[in-house]
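What follows is a group of structures, each given as structure tokens.
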Structure I
Amino acid sequence: MNGFLVIDKPSGMTSHDVVAKIRKRFGTKRVGHAGTLDPMATGVLVIGLGNATKLMQYVVDGSKSYEATIALGAATHTDDKEGNVISVANPEVLKKVTEDEIRTEINKFVGKILQRPSSVSAIKVDGKTAHQRVRDGETVDLPPREVVISKIEILSIEYLEEAILVRVVVDCSAGTYIRAIARDLGEALSVGGHLTALRRSLVSPFSISEAGGIDDSAIIETAEGISRILPIRLLDFEEMNEISFGRSIGSNPAEGIFAALSPANSFAALLENKESSGKVMAAPKLVAVQE
């Protein structure tokens, strides 16, 4: 009952809906998820069970990959197809937008940029999510934040009568909003833009290739999952005993957080070097409950 699940989330469900079904499937309340996906979106949703729920922040911080379809020609209040249309481009203006212009503008988003999150994001404003405030009729203007987009590859550009559909693959840092890319591309081209499809293929280091359904996904043991994210330290029995009481042990071989495994190769703790009385020791940052 401890470990990670990689779910291929279907469209039409919230991330919380998935968590509720996983709780029912395994008969436990100790379930959490990393990296919220909108109901419209599909793809990788990483779920933590048992002691893995304490490690979800390290999964959230991983890089992401998406496949998305951007519709140029109209803007919506949610920056995706589920929102209300707030502007529509003049058809003659839209027809004059060239592929070269689209490629030039979208390439400007690659690199370290300041991005204004979508107003319907899960970011909390005074304890209430932005999307809830929008649903309640409030106007939300979130400040821009720094994100890193390492790649935007255009797969296809299709001209329709009332829209230009741009299919892309995006590799980016945590905290990047693909809807915001659609919105900003539309604004840069003066025709408006929104997202019509979104599929997440990677929440590093968990890929869509290992994802399963809500009812049949396999558990990745906590030790295996965290070893993909953090450096590993194997504990002997004496060190394991000290850690179980929350005491420090000999220093880690390098700086940063290490995932400590028990002599039986199960996840035991997160350790970080701390200096105390002139001596560097590895102090428990988190100790797993042994079940």
Structure II
Amino acid sequence: MLLKDRYINPFTDFGFKKIFGSEVNKDLLIAFLNTLLPLEAGTVSDLSFLPNEQVGRSEYDRRAIFDLYCDNEKGEKFIVEMQRAKQNYFKDRSIFYATFPVQQQAQSGSWNFCLKAVYMVGILDFVFDEDKADNEVVHHEIKLVDRSTGAVLSDKLTFIYLELPKFTKTIDELVTDFDKWCFLLRHLPELTDRPARLQEKVFLKVFELAEIAKYSSVEAAAYEESLKVYRDLKNVVDIAYDEGKAEGIQQKALEDAKKLKDAGVDLETISRCIGLPIALVAKL
């Protein structure tokens, strides 16, 4: 594969971690999160990266591997997931993932159950089927609410989803930092220069990190492999959804997972992108 783009695709594993996943560049993740969080959350001024693999409280519980897991100076937890292709139960997986940082706050002995807030952020390269009729809402913020009164039950658990394919503003229409982040995440591989609307220090740093020509041969090869996996997975899953609206989608997922496994894609990546249990993928 010949890399013709100037900048990396942030939806690849390599691209996402290059921009958001390192301690030295955590200012980018902080700036991005501050454009997403509700006003009552305040401003994140610092983050610490935590181990992204989480295990249950007993040997019989399932484990979870997050794309990014971190906490801020107030002890609030953030799970950030870049979802590259449609998945049957992504919302369910989000809820499951959120249970880990909630349960980890339990203290031995006498404890008053006072929790730190948990934020689950999903950056999506697809649109939920149930949202396809609404092309306006890109940023979804979900909390536990009383359906009778609309009052929020608790501000300790928040799910934030960005359906980036719905973001259609042109470069000349960008106003807020949120607009600029959405545009950059969606269009970075298509850009050939650094637009005048994206000259703030934080975005210039993204361009510096994302420029492929500056990579060593090892980094370029790693990105090329990551890009291939991204394209293969997205193509496989998109076809499965197009062809499997009703019965047969599970069988199609099994077949596609087998093809990816035979092609050498690692089990964890297949499990997360196809939406099948890793134990099932291992048996294919």
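Just so it is clear, none of the values below were taken in a lab; they were calculated from the coordinates. Predicted model only: the values in this text are computed from it and were never measured. Cβ atoms are built from the backbone, for glycine too; each structure is taken alone.
Thinking only about FRET efficiency 1/(1 + (r/R0)^6) of positions 28 and 164 (r between Cβ atoms, R0 = 25 Å, to 0.05), which of I, II has the largest value?
On the way: I: 0.00; II: 0.90.
Once FRET efficiency 1/(1 + (r/R0)^6) of positions 28 and 164 (r between Cβ atoms, R0 = 25 Å, to 0.05) is worked out for each structure, II has the highest.
Which of the displayed structures (I, II) returns the greatest value of Rg/Rh (Cα atoms, Kirkwood Rh) on calculation? Please report the intermediate quantities before stating the final value.
Details: I: 1.06; II: 0.96.
Going through I, II one by one, Rg/Rh (Cα atoms, Kirkwood Rh) peaks for structure I.
Just checking, which of I, II has the largest value of distance in nm of label points 7 Å out along Cα→Cβ at positions 36 and 220?
On the way: I: 2.3; II: 3.2.
Top value of distance in nm of label points 7 Å out along Cα→Cβ at positions 36 and 220, among I, II, belongs to structure II.
Name the one structure among I, II that helix-only ellipticity at 222 nm (-39500 (n - 2.57) for each DSSP H run of 4 or more, over all residues; to 500) of -5500 was derived from.
Values: I: -5500; II: -11500.
Here the read-out was taken from I.
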